[in-house]
Structure formats: structure tokens, C-alpha cells
Structure 1
Amino acid sequence: QSNSGINFDKYQDIPVEASGRNIPDPIDSFADSELHELMKFNINLSGFDIPTPVQKSSVPIITNGRDLMACAQTGSGKTGAFLFPILSSCFKSGPPTIPKNNNSNRYDSYMQNCCYPVALVLAPTRELAIQIFDEAKKFSYRSWVKPCVVYGGQRMLDQVRELQKGCDLLVATPGRLCDLIDRGRISLCLVRYLVLDEADRMLDMGFEGQIRNIVEQNDMPTEDRQTLMFSATFPSDIQILARDFLKDYIFLTIGRVGSTSENITQTVEYVEEDEKLSLLMDILAADEQQAKENGLHLTLVFVETKRQADILANTLMDNDFQTTSIHGDRTQYERERALDLFRKGVTPIMVATAVAARGLDIPNVTHVINYDLPKDIDDYVHRIGRTGRAGNVGRATAFFNIEHDKGIVKDLIDLLEEAKQEIPKFLLDIRMEIDYEARAKRYHNRGGG
């Protein structure tokens with residue numbers, strides 16, 4: 001896979017801050033790093049030569065055995081930031097010794113009842129888990145490390161058969177991993193590297209109990225384990241998790257935590273509910289014309305409900321817009337197929353619910369449209385973070401309706417100001433109206449008037 005879609009020049013302007021004890025110096029290139037030669041070879045083979053800012057700082061931190069809490073905007077190269085140093089360390093140390101109570105040796109492919117990974121990566125969704133697994137396969141090429149992936153929505157028997165062939169680096173969603181541990185198919189007693197990717201999203205989805213069970217209630221080592229957490233935001237529940245799981249860790253921020261990129265041009269349109277479809281088709285027609293002139297143009301449209309995703313996708317197809325959709329009720333095959341067709345540009349429009357808003361690396365998304373605005377500003381940040389990735393420019397259009405979106409006005413204005421975006425007058429007027437109503441209410445509650 002080429003790195004041609006990444007604008008590395010613009011990356012140099014992204015601010016990086018690190019805090020903690022004895023922070024290793026960042027690297028300027030993979031060639032000059034302490035990574036294993038096979039790791040350098042595989043990185044080069046994949047077309048990468050310049051590390052992203054999060055990789056420049058994370059690679060030496062992890063290589064030096066330190067725990068890490070990293071906050072970075074989406075599209076920053078986080079997967080490579082942990083895979084490169086973990087795989088490199090595995091290449092250097094060689095295969096582990098399997099506990100003697102196991103019925104088979106490491107290479108007895110089909111008889112191994114229980115697998116013993118040395119690295120565990122937890123991810124919130126099956127799509128992100130598959131994406132990390134694909135990268136792990138690529139970067140472990142010609143090595144002893146065998147990556148595996150387990151997630152819900154696929155037959156457990158098929159995944160067990162893969163695990164029985166051996167597993168050294170395991171990518172998993174929390175629920176399916178707990179099931180396999182309970183069935184005695186996976187032991188965590190040899191885990192030396194634990195990664196929590198999109199940690200804030202996992203807590204948002206209610207996985208904290210399962211994560212704590214995996215880390216604290218099983219046979220995973222505590223002393224000889226290196227723990228790495230990656231998150232787009234750093235709320236109090238993530239801070240507590242970091243305090244409980246990490247030791248003497250380095251805190252790394254790439255860009256401002258929870259911010260949007262200035263590379264994304266944000267537009268907010270006031271639209272009545274019954275006029276949304278018409279405006280959307282006008283915008284998509286303009287995008288189609290731009291694609292004819294400038295090449296591949298992928299548009300991601302976010303809606304609130306699964307039913308609406310299917311209805312809108314079908315309506316757009318009926319109007320000759322090549323469209324697919326992705327949401328939680330689609331089968332695993334349907335979701336993977338939809339993502340593949342979208343990435344390749346066969347269906348350059350994808351209608352999605354929040355399931356696709358976090359973690360998925362879809363290169364070349366040039367336009368994100370919030371057909372329905374989310375209730376929470378962090379969700380808005382994560383949605384529009386699908387474009388303007390890796391230093392490239394992108395567009396984000398939001399359909400605003402005062403009946404549904406009044407609660408997000410103040411945060412939206414603050415976000416637009418910070419990203420140096422134009423703020424429409426109607427938003428400023430609505431904020432003034434909200435402030436006036438709040439003052440009037442306080443006056444009334446104090447017994448005025």
C-alpha cells in the first residue's frame with residue numbers, strides 16, 4: 001500500500017507535546033530508529049519512509065519499554081505508532097516458551113487447544129479490529145509472528161480454528177475475547193504488550209467492565225507488561241483507566257485533544273427537515289462533477305438511525321447516485337463489502353450511522369456530510385475526522401435545524417472559532433437567543449418581574 005495519499009509536508013506543522021519522566025527523543029526517520037531491520041524492511045516495502053508525528057514520538061517511547069497514553073486526532077498514523085515498535089520488539093526477542101501444561105508445542109498447528117499471544121490489541125468495533133489485523137499481517141511479513149483477529153458477528157468455530165493454528169499477536173473486540181477466554185481457548189499469561197485502541201470509544205460503548213475483567217481478573221501479567229492507550233479525547237473516565245492500567249507513563253498529545261483539523265473546511269447550512277434530501281442531492285451532484293475533473297471523490301453521509309441509513313441510501317440509488325450504507329444491523333459480510341466498495345470508489349457515497357465514525361481508516365474521503373447532527377460535539381469531531389486526514393484537505397458540511405440541533409450550538413461555534421472557520425450569522429443569532437433566554441430564566445427564578 002502506497003503512502004501517496006498522505007501529505008507529509010503539512011504534518012510538520014502539527015504540534016506535539018509530551019509529558020512524563022525521562023522522555024526519549026523523537027525519531028526523524030525509520031531508518032535512523034532502533035527498530036529491528038526486518039521491521040524497517042517491511043515498513044519500506046509498504047511504501048512508508050517518513051514517520052507521522054505520533055509515530056516519531058511513540059516509536060522511541062515504546063521501544064524503550066515505557067507505558068504510553070497518546071491522544072491524537074484521527075488519521076494520524078496511530079496503528080503504525082504501536083504496531084511498529086511492538087512487532088520490532090517481538091522480532092528481537094524471538095518466540096516465547098509455551099507453558100508446559102499445554103498439550104502441544106507451538107508449531108503443532110491443528111492440535112493447540114489454547115493459544116498464548118504475546119501482544120493483545122483491544123478495539124471497539126469489528127471493522128477497526130479487522131483493519132488493525134490487516135496492518136499487522138502486512139508488517140509481520142516474513143517473521144515468526146502470527147496475527148489473529150476475533151470479533152462478534154462471525155461464527156466462533158471459524159475463529160477458534162484460526163486460533164488453533166497459533167496466535168502471537170491478537171486483535172480483539174472485548175466481548176468476543178471474554179467468551180473465548182471463558183472457553184479456555186485463549187490464555188493471556190504471556191502477554192507482554194497490551195494496547196487499548198480508541199479507548200474513549202470503548203468506554204462510550206459500555207465495555208469498561210469487560211476490559212477490566214480481561215486485564216485485572218485473568219492471568220495477564222502486571223509487572224512484565226507494557227500498556228499503551230490511544231484515544232481521541234481524554235475525559236475523566238479515561239484518566240481513571242490510565243491511572244489503573246499504566247505505570248510511570250508518558251502522556252503524548254498530537255494536536256489539541258478533541259479538536260478538529262484546520263485542514264477541514266467546515267460549512268453549516270440551515271435546512272428544514274423536509275428540504276434536507278433536495279439539498280443533499282444538489283451537493284452530491286456538485287461532488288460528482290468535481291470527481292470528473294479531479295479524480296476519486298468519496299463522500300460520507302452521517303444519519304442518526306439504521307433505518308434512515310437504508311432509506312436514504314436506497315433513495316439516492318433511485319436517483320442515480322452510486323451509494324452504499326453501513327450500520328450495526330448489517331451482517332459482517334455486508335459491512336465489509338460496503339466498506340470495500342466505498343474505498344475503491346465503486347460506490348463513492350456511503351451513508352453511515354455512528355458505527356463508522358470512529359477509527360476506520362478510509363483514505364481519500366474528501367467530503368463528510370452530517371445529514372443529521374449528533375447531540376454531542378465530540379461525536380461531531382469524530383465524524384468529520386474521516387476527512388482532512390494525514391495532513392490532506394477535506395470538506396465537512398452540516399445540516400442544521402433549530403428544532404433538533406439547538407443543544408449543540410455553543411460548542412459548535414467554539415469549535416468553528418478554534419479551527420478558524422467561518423461562522424454563519426444564523427448560528428450567532430441563535431446563540432444570542434439562547435443566552436437571552438437563559439438570562440431571563442435566571443432573572444425569573446430569582447423572583448424578578
Structure 2
Amino acid sequence: MKSILSMNAFDQSNVGSLPEDIKGETQRRLDVFGSASVLFFQEPIEVVKGEGCYLFDNRGNKFLDCYNNVACIGHGHPRVAEYVGKQLSIVNTHTRYLNKVVDDYAEKLLKTFPKPLDKIAMTCTGSESNDLALRAAFYLTGGKGVIVTSGAYHGNSYLTTFVSPSSTNGKVTADFVRAVPAPDTYRIAPDVLADKFANDVEKAILDLEAHGIKFAAILFDDIFSSDGVFADPSGFIKKAIDVVHKHGGVYIADEVQPGFGRTGKMWGFMRHDVVPDIVTMGKPMGNGYPMAAMVTRSEIIDALKGTGYFNTFGGTPGAAAAGTAVLEVLQEDDLINNAKDAGDYLRAGLKELAKDHPCIGDVRGAGLFTGLEVVKDPETKEIDPESATLLINRLRYNNVLIGAAGPYGNILKIRPPLRFYRKDADFFIDAITKSLKEIGK
């Protein structure tokens with residue numbers, strides 16, 4: 001299994017072969033940030049501007065950004081810039097002072113959740129949100145056992161790295177964590193998927209208990225993005241959540257990837273008609289301004305009273321201004337409905353393309369979150385990560401930026417800003433058609 005950061009990563013030993021205008025900047029990055037830094041593509045890109053769902057490099061090239069879910073309402077959005085700039089010119093301090101901008105935003109955000117999710121804690125990153133959610137689950141249940149999926153990514157803090165097998169080449173490195181197989185909708189029949197996932201979860205809980213570890217929580221994102229993008233059938237996670245509650249655990253929905261309208265619903269869990277005990281969110285929340293949060297119910301937030309929770313930069317007025325802009329634009333520009341329309345249109349086009357390109361084994365997803373699985377043979381479904389890497393880098397030269405997912409990086413993760421319309425889907429399909437031909441597929 002590949003580490004998530006190794007997928008489509010630039011090989012640092014190839015600096016000397018880069019074009020002169022990129023070689024110097026790449027070496028400069030490595031000199032300053034060191035060998036642990038990660039760049040994309042065989043030839044890195046120097047990004048100088050973003051607009052809508054497009055990025056521009058130092059050579060004037062325009063790229064369709066199908067990777068970046070951070071700028072969910074579009075790169076360089078003027079509403080975000082206006083609101084944040086105005087607020088920073090007035091005051092931007094921590095939440096130990098009352099501030100209407102912060103409290104107004106929190107109330108608006110909480111209105112997007114079903115009852116009884118009515119309490120919020122503000123953080124700066126999804127990693128911090130998941131870290132806090134796990135702490136709350138530990139305090140509430142008195143347990144420490146956590147279940148995740150085998151290709152999950154939930155952050156880069158000390159604790160969240162333990163619950164992110166994709167960061168450690170698929171290995172579980174903590175005795176209180178169990179990893180269950182992802183619900184692979186390409187290889188598992190829909191009529192047994194829910195039961196298999198629920199049974200795997202229960203086996204993991206029982207194994208924790210057999211080793212003297214009390215079960216506390218299951219943590220997953222409901223589109224299983226790092227595992228390979230598994231969205232359907234809607235509702236298949238419900239049985240597993242029932243098992244979690246039967247054993248006294250809590251269900252933490254990591255909405256960093258599927259949240260804020262990406263799947264065609266405001267929150268990804270809504271597609272499954274379930275209500276989590278805790279919801280975490282991050283990246284798209286501020287459209288590039290660093291902000292994140294944990295939302296839960298009173299009983300669980302009260303479990304933190306022993307230590308309290310405070311974050312210097314979590315929920316500042318500047319962050320609240322950015323978040324307010326995002327919520328307004330999502331509604332005013334009907335971007336959630338567009339995610340469903342443009343996403344359905346894109347997947348229909350890719351499925352048509354697959355008829356002429358058998359290396360496309362499966363096209364799946366929800367809203368503007370699509371997984372395209374590259375295989376050697378559609379009958380055997382044997383994975384083909386080498387061709388996927390070639391395709392990703394070929395798309396880069398055909399002006400499309402994209403990433404990889406799945407344990408071995410053979411799944412194209414298509415996740416553009418929500419300001420991605422049918423015309424952009426047509427551009428993508430033309431580019432991937434050309435790219436497939438260029439790599440002989």
C-alpha cells in the first residue's frame with residue numbers, strides 16, 4: 001500500500017532534469033522545507049493565481065483544478081476577500097471576548113445541522129477537529145478504542161496519525177486502533193455491502209474488547225475518499241452505526257472531504273439518512289482561510305468540561321467572516337444543486353468514455369466527488385496504479401490537475417471547486433480522452 005502523501009508526489013531526485021524556470025524554485029523549496037516536503041506531479045507547477053475552478057502558473061498556463069476542495073466556492077472569490085479584509089481591518093482576536101461576527105456565524109452554521117447537533121467548538125484545521133472529537137469520545141465513553149477504515153486519512157497530529165492508516169502505508173501503529181476493510185462498492189455486491197461493513201465493524205469492536213480495550217468511537221468520512229471514493233447505495237452505513245451504538249460507542253462523521261455541499265447535500269451524512277454523534281469539518285469551511293470545527297450535542301460537549309477547550313486562532317472574527325461568505329455564496333449561487341447536476345453530468349460522460357477505454361473499470365461518486373478506477377482488465381478488476389500515475393501526469397500537460405486515491409493510487413480523485421459547471425465537465429472529458437490516447441490506453 002502507498003502512503004497518501006506519496007501518491008503523485010514529485011520525485012526529489014529528479015530536480016536536475018526539470019526545466020530551468022522550475023528547477024530553481026523546486027530546489028529552493030527543498031532547501032527551505034527539507035526532504036519531508038511534498039510537491040505534486042513529475043514536473044511541479046508554480047501557481048501564481050486562481051479564479052473560479054481554474055489555476056494559473058508562472059508561464060501563463062490555465063489549469064482546470066479538479067483536485068482542490070479547499071476553495072469550495074472558487075479560487076480568489078471576491079466575497080471572501082472582501083469580508084475577511086474588512087474584518088481584519090477592524091479587529092481579529094480570540095474567542096475569549098464576545099463578538100457578534102463570531103456568534104452570528106456559529107448560529108448560521110448550526111442551522112444547517114439536524115437536531116440534536118446544536119453545539120460547536122471552533123478549531124483551525126480538520127486534524128485539530130478530529131483530535132478534539134476523539135478526545136470528547138474518550139471522555140464520554142471512558143474508552144479509547146477507535147475503528148477506522150483501512151485506507152483512511154483523518155489528519156496529521158500525533159493522535160490523528162494513529163487513526164490514518166493511509167499515512168503509514170496501510171499499517172495500524174497503535175494498539176487502540178482497528179482498521180476495517182473499506183466498503184468497496186466496485187467489488188462487493190450492493191445487496192451484501194451493508195451487512196459486510198456492519199459485520200466487519202462488530203468484529204473489530206469485539207477484538208478491541210478481547211484485548212482489554214474499551215470501545216469509544218468509529219471515525220470515517222461517508223464518501224470514503226482516501227479509501228477510493230465509495231458513495232452508494234445511499235444508506236448502507238446505517239447498520240454499522242447501529243452496531244456502534246449497540247456497543248456504547250459514538251459515530252464521528254469526518255466531513256472535511258464531503259461537507260459543504262460537495263456530495264449534492266450540505267453534509268455527506270445526509271445522503272445516508274443518519275445523524276452522527278459528532279461531526280468534524282475543515283478545508284472548505286473558509287474557502288482557503290484556515291478554519292475548522294467540531295459540531296455535536298450538549299452531552300458530548302459537556303464531556304470536555306474537565307479540561308475545557310480553547311484555541312487561540314479557532315473561530316476568530318476573521319475566520320467567521322470567511323465562513324459567513326462561504327455559507328452565503330453556497331446558497332445564493334445554488335452551488336449545492338449545481339454539484340449534483342454537474343457531477344451527474346460528468347459521471348455520465350465518463351461512463352460513456354469507458355465503453356471505448358476498458359482501462360476505466362468503474363466510475364462512481366456523488367455530487368462533485370467522483371472516483372475513476374483504472375484497471376488492467378475490467379473483468380478481473382486488477383488494479384493498474386502505473387497507468388493511473390501516467391494518466392494523472394498526462395492530464396497535467398493537458399491542463400487538468402487531479403489527484404489519486406485508494407490504497408495503491410489507481411483511482412483518480414475528481415474533486416473540483418463547486419463552481420464547476422457542465423462546460424467544465426466537457427473540458428475535462430475532452431482532456432482525459434486525449435490523455436488516454438497519448439498514454440496508449
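Quick note: the coordinates plus some simple rules give every number you see, no bench work behind them. Computed from a prediction, not measured in an experiment: that's the story for all the values here. Cβ atoms are built from the backbone, for glycine too; each structure is taken alone.
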When 1, 2 are compared on FRET efficiency 1/(1 + (r/R0)^6) of positions 167 and 223 (r between Cβ atoms, R0 = 25 Å, to 0.05), the highest value belongs to 2
Re relative contact order in percent (Cα under 8 Å, 6 or more apart): value 18 computed from one entry in 1, 2; matching entry is structure 1
Re FRET efficiency 1/(1 + (r/R0)^6) of positions 183 and 383 (r between Cβ atoms, R0 = 35 Å, to 0.05): value 1.00 computed from one entry in 1, 2; matching entry is structure 2
Comparing 1, 2 on FRET efficiency 1/(1 + (r/R0)^6) of positions 79 and 399 (r between Cβ atoms, R0 = 25 Å, to 0.05), the highest sits with 2
With distance in nm of label points 7 Å out along Cα→Cβ at positions 71 and 247 computed for every candidate in 1, 2, 2.5 is reproduced by structure 1
Note: P(r) over Cα pairs in 10 Å bins from 0, in percent at 5, 21, 31, 27, 13, 2, 0, derived from one of structures 1, 2, originates from structure 2
